[in-house]
Structure P
Amino acid sequence: MLEPLIRGCEWKSKTINDAVCDTARREEIGLEVREAFKLLYWVFLDQNFGPRLAPLFHELGAELVLVQLEKAIDHLTI
């Protein structure tokens, strides 16, 4: 769910943040935004808190972020 929104967004902190928030709020996802960010912190930092993710994702680059998300999804679906 998040990957298509991130792949299609302009790679700026605001649009990345909006994509994460919009995805979390989708009815089929059913997460609070705070919980969505916690999950992403675990995927990227192996902890449930850290720096603001959108600027971090911006600095890491779209390709690396998408690869990490795909790895996390693959790991969960095995």
Structure Q
Amino acid sequence: MWAAEKGAHEPTVTVIIPAYNEAGSIEATVRNKLTQNYPPDKLDVIVVSDESEDGTDEIVTGIGDPRVRLIRRRWGT
């Protein structure tokens, strides 16, 4: 059998992190995902904030990495 060249086919991976008032840990959690041994151009992180009131949203947007997106969930939607 033929062996595939390493890295020849690695799918894009999106990590979804649910968050509610996670200011104390969200930055470390997101940065941990960004430093995985995976091609950076094939890795995205989405944080879904459930109306956090402790600055979680601001911390996520402050990470400043284009691979990180924030979705703000609003009650009733």
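Just so it is clear, none of the values below were taken in a lab; they were calculated from the coordinates. Small disclaimer: the values here were computed from a predicted structure and weren't measured. Cβ atoms are built from the backbone, for glycine too; each structure is taken alone.
Looking at structures P, Q, which one was helix-only ellipticity at 222 nm (-39500 (n - 2.57) for each DSSP H run of 4 or more, over all residues; to 500) calculated from, given that it came out as -5500?
Q
Which of P, Q yields 16.9 for mean count of other Cβ atoms within 10 Å over residues 41-48, as computed?
Numbers: P: 13.5; Q: 16.9.
Clearly, the read-out refers to Q.
Comparing mean projected area of the Cα convex hull in nm² across P, Q, which is largest?
Sorting by mean projected area of the Cα convex hull in nm² in descending order puts Q first.
Compute mean count of other Cβ atoms within 10 Å over residues 25-32 for each of P, Q and report the one that scores greatest.
Q
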